[in-house]
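These notes open a run of structures that come right after.
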Structure 1
Amino acid sequence: MAEVHAIRHEVFVVEQDVPPDLEWDGKDDRAVHALAEGAGTGRLLLGEDAAGKNGGDPRLAVLGRLAVLKAARGGGVGARLVRALEEEAGRLGLAGIYLEAQVHALPFYERLGYTAYGPEFMDAGIVHRAMRREFSRGPADGPQPRSGTNRDSEATAATK
């Protein structure tokens, strides 16, 4: 968990000036985390933690805290992290994922199959927009892995 926190601190607190009290929300111990060592991290909120952000839909996980270090950006690390978390959500029987994307990242998530909806809003001084992706197969089957994934900097999800 130390590397997860170090990456998020660098990206959110240092780069984006997110106040530490907003970044460290107390939900990490209950979340599923994905880590690409030395490159990036992301997390899934589940259950009550997810319901508090996704409008109360128990079928949806909440993807958040996706952070890739500057030196690793543009190489597919973020996409691999998202896919690892999607696979975990599917394994858990969830029907899809909700997220709140910074508006500059909307095209990234759209390429991964997410759809934006609703108005823009501010969070931690940054403009965001809600997005979601329903998995193409039934909830028990989860998302389909993509072929041709680069395994050199594989992201793995782990439950706590």
Structure 2
Amino acid sequence: MALVLGAAVWPGGRPSPTLARRTAHAIALYRAGQVGAVMGCGGPGAHPPAEAAVIARLCHEAGLPAAAILVEDRSTTTRENLSYAKALLPAGAGAVIVTDAYHAPRARLIARQIGLDATVSTPGWAGVGPRQRLRHIPREALALLATLLGQR
């Protein structure tokens, strides 16, 4: 099961480039037979609908069968994404967390902390421009430290 971690939804229900990139990667994993289903994770943000609903819509538009698309649409943080998704997985099931490379270390750490048997798969750095890197890498470094210290 691919767990696609949410990202911003833009006005009109459009996926942000980050959300589109993560979802496209999960769809590729599904088509390659590396996962049997895709779960969109993420609740409502600044613009409707919930992040998970946009992920599900993109998967549907890409031709994934309805039975292979699940949603976790209450979470608002990475920890909640993974905790709520874990509760929806069959007992003992493993998962592939789909997120961006800059976010992967913290997602992996949180999965370990909550006892989620998971690997992480990213679309790499393609589509993550210099400005995004300058913004996200330092932020994630601080968030990783906070997670290690139990503050997040």
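Every read-out reported here was derived from the displayed coordinates using simple, explicitly stated rules and does not represent laboratory data. A quick note: this is a predicted structure, and the numbers were derived from the prediction, not measured. Cβ atoms are built from the backbone, for glycine too; each structure is taken alone.
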> Which one of 1, 2 has mean count of other Cβ atoms within 10 Å over residues 17-24, as calculated from the coordinates, equal to 21.4?
Replying inline: 2
> Which structure, out of 1, 2, was distance in nm of label points 7 Å out along Cα→Cβ at positions 33 and 105 calculated from, if the result is 3.6?
Replying inline: 2
> Where does the value 1.4 come from, among 1, 2, when distance in nm of label points 7 Å out along Cα→Cβ at positions 81 and 113 is the thing being computed?
Replying inline: 2
> If we compute FRET efficiency 1/(1 + (r/R0)^6) of positions 65 and 129 (r between Cβ atoms, R0 = 25 Å, to 0.05) for structures 1, 2, which one ends up with the highest value?
Replying inline: 1
> One of 1, 2 was used to compute helix-only ellipticity at 222 nm (-39500 (n - 2.57) for each DSSP H run of 4 or more, over all residues; to 500), and the answer was -6000. Which one was it?
Replying inline: 1
> For which of 1, 2 does P(r) over Cα pairs in 5 Å bins from 0, in percent, for residues 1-72 alone, calculated from the coordinates, equal 3, 17, 26, 23, 17, 10, 3, 0?
Replying inline: 1
